[in-house]
Structure P
Amino acid sequence: MHGKPAICVYCGSSPGSDPVYMAAAGALGRAIAGRGARLIYGAGENGLMGATAHAALDAGGEVIGVVPDALAGMEGRTDVNTTLIRTETMHERKKVMFANADAFVVLPGGAGTLDEAIETLTWRQLGLHARPLVFVDTGGYWSRLLDLFAHMTETGFMRGNFNDFYTVAKTPEEAVAIALEGL
């Protein structure tokens, strides 16, 4: 996939307990489309995934959903994706999302969101890519993870430059601006 820059969004398939999360997802989708970028995400219809995709589509954006066959019935409806890519496994899903992204933005989410973000950061730390990854710290959602990163660095389990591998944004619009900077 070539042409417009692509931002991969990692986020929850649930709405979360605070309406501010869904509002941020909608704002992120609109900001991605508004900047002429493509959205790549896990193809979900529900929660933050669905809100991001619907907002991007409603704003005239291009949405690329990537769904493993095992989740195709729960996620991956073509009416919320401009393009739907089916994969055999979750690992292949992450590989396709990663390979087609120019940057990554992380909204609140659960274990799957955390897995995707940490894997992308690990690959950055290993020098396998140099693409931006931005956490949208909506309502301070990621503050405990950021504290854990600091603790891991202080205790010698991560290099001091680990913080250079990600950025924290307060708003979805700021996250998109950071993600697209230099592309």
Structure Q
Amino acid sequence: MRNILIVVDMQKDFIDGALGTAEAQAIVTSVIEKMKSYDKNDIYVTRDTHYENYLETAEGKKLPVAHCIKGTEGWQLHPSVEALTDPGHILDKPAFGSMELMELLRQENEKELLEIELVGLCTDICVVSNALLLKAAMPEAAIQVDPSCCAGVTVESHKAALLTMEMCQIAMVSN
């Protein structure tokens, strides 16, 4: 069995930029330590990626805060996260969940059974979206989330997302 770590959207705009929170800042060290416990070849990192027309998109109309605009400082991964990541394992995603990541790991799971762990930001939007996509694509795969390495938009929505994932048979693990 191969152990995979997915680090979701550990980008400046979600940590201490346009949509940053104290809770997001608080998990950075834990996420970095978690990454150090995995082989670099088994770490995949998503990067929320929007463009100058973000405010005209369906998401931008509901969340009118420009963030993670490709090429900007806010779009950049946290430097320590980027340093621990193979550049070929960074996937830009234009939506909450990454269809590209889901398909890549589904194909890998056909070759060798995967155990997948997710960490990152935001628990209640992109972490839950990716976890549910992966579970739908690979219902027999062991998928888990480390709540201590995730932060939501609010503490309440973080807890609600964890409960939702548990109800969908995604395990919660601790550091």
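Just so it is clear, none of the values below were taken in a lab; they were calculated from the coordinates. Fair warning: this is a prediction, and the values are worked out from it, not measured in the lab. Cβ atoms are built from the backbone, for glycine too; each structure is taken alone.
Out of P, Q, choose the structure whose coordinates give relative contact order in percent (Cα under 8 Å, 6 or more apart) equal to 27 when calculated. It was calculated from structure Q. Determine which structure produced the value -10500 for helix-only ellipticity at 222 nm (-39500 (n - 2.57) for each DSSP H run of 4 or more, over all residues; to 500), calculated from the coordinates; the candidates are P, Q. Going label by label, the one that fits is Q.
Of the structures labelled P, Q, which one yields 3.6 when distance in nm of label points 7 Å out along Cα→Cβ at positions 6 and 150 is computed from its coordinates? Going through each structure in turn, the value belongs to P. Quick check on the output: 17.1 is mean count of other Cβ atoms within 10 Å over residues 38-45, derived from one of P, Q. Which one produced it? This figure was derived from Q.
Looking at distance in nm of label points 7 Å out along Cα→Cβ at positions 54 and 142 over structures P, Q, structure Q comes out largest. Across the set P, Q, distance in nm of label points 7 Å out along Cα→Cβ at positions 70 and 102 reaches its highest value in structure P.
Structures P, Q were shown, and distance in nm of label points 7 Å out along Cα→Cβ at positions 30 and 86 at 2.8 was computed from Q.
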